Structure 1
Amino acid sequence: MVVVENLNKTYAVGSKQERILDSITLHIQKGELVLLRGVSGSGKTTLLSILAGLEKPSSGKVLIDSEPISKLPDIHLSHFRAKKIGMVFQHFNLIETLTLLDNVLVPLVANRIGVKEAKEMAFAALKRARIEHKKDAHPNRLSGGEKQRGAIARAIV
């Protein structure tokens, strides 16, 4: 479950503060599908970055599975993100020197999952994303859609 209460984010722009997020409150249940939309510059990416623990809010509360992520020290936040959060970026951030399977393995290795189990999990994620047939390909040999499916597999693993 995701709980956001009275979330605010401001950035310094020159000598003044610009408020990007203003008193955002939302509750998302496990399994619930949520669409976030808005015009360019409306704060969508900022909100998602805060929910992923990549940025800290200026004020307010963010709980993911009852864990106050905005208050976690960086070392714990990295571990939390690796276990609980999957992200697909606009630019897929696949490592060019690794095969698609190895790219999907990266978060599993970071979580110290055994090699055999990690490979099974990574292949299953590639299968769910319908890209398992490209497991041995490097990103420079993949189409944009194939890269996107590989990034989705990495996010859901």
Structure 2
Amino acid sequence: MVELYNELCTEYPIVSIEDPFDKEDWEHIKNFSGLGICQVVGDDLLMSNPKRIERAIQENTCNALLLKINQIRTVTEAIEVAKMAKDAHCGVMISQWSGETEDTFIADLSVVLAIGQIKAGAPCRGERLAKYNQDRERESIFIVYILKTYKHQ
């Protein structure tokens, strides 16, 4: 499978693969991630579990984690896990979950934590559009702020 993924990422513009192998197949995920050909996101592998994330960081198993607020106990723990990953130069992708509402908390949290990736699904339902619209609104605010700050330096 590692060879197949390598071929696919070489032949097509694939930039990210989530859970390329079984959630307990740490060895193959590490081997694939070590090739450095795309972002390898740990979802089922890590389950937003701080101990599993710490292990993945120590063993260089994957180079990004999927942060699901519903799988972690508190917002504080979510912030700590995101910081742990970022300190280890791992990407962080925040995700909604099934049964999600139109609340935009994860979009706001992604901005506050400077998480550049959000996984909310296809923009075809209200709860998903709410998050993408919130991201667009925040983007327009921050771009203006960054440009103003840059011009005055």
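Read-outs throughout are calculated quantities, based only on the coordinates presented, and are distinct from any laboratory measurement. Here the structure is a predicted model, which means the values were calculated and not measured. Cβ atoms are built from the backbone, for glycine too; each structure is taken alone.
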- Message: Tell me which structure, out of 1, 2, gives 16.7, 52 once Rg and Dmax of the Cα atoms in Å is calculated.
- Response: 2
- Note on the structure: From the coordinates of one of 1, 2, distance in nm of label points 7 Å out along Cα→Cβ at positions 45 and 69 came out at 2.6; that one is structure 2
- With distance in nm of label points 7 Å out along Cα→Cβ at positions 85 and 109 derived from the coordinates and found to be 2.3, which of 1, 2 does the value describe? 1
- Message: Can you rank 1, 2 by Rg/Rh (Cα atoms, Kirkwood Rh), for residues 53-92 alone and just name the one with the largest value?
- Response: 1
- Query: When distance in nm of label points 7 Å out along Cα→Cβ at positions 29 and 101 is calculated, the result is 3.1; to which of the structures 1, 2 does this value belong?
  - Reply: 2
- Label whose coordinates, when helix-only ellipticity at 222 nm (-39500 (n - 2.57) for each DSSP H run of 4 or more, over all residues; to 500) is calculated, return -15500 (choices 1, 2): 2
- Task: Out of 1, 2, choose the structure whose coordinates give relative contact order in percent (Cα under 8 Å, 6 or more apart) equal to 14 when calculated.
- Result: 2
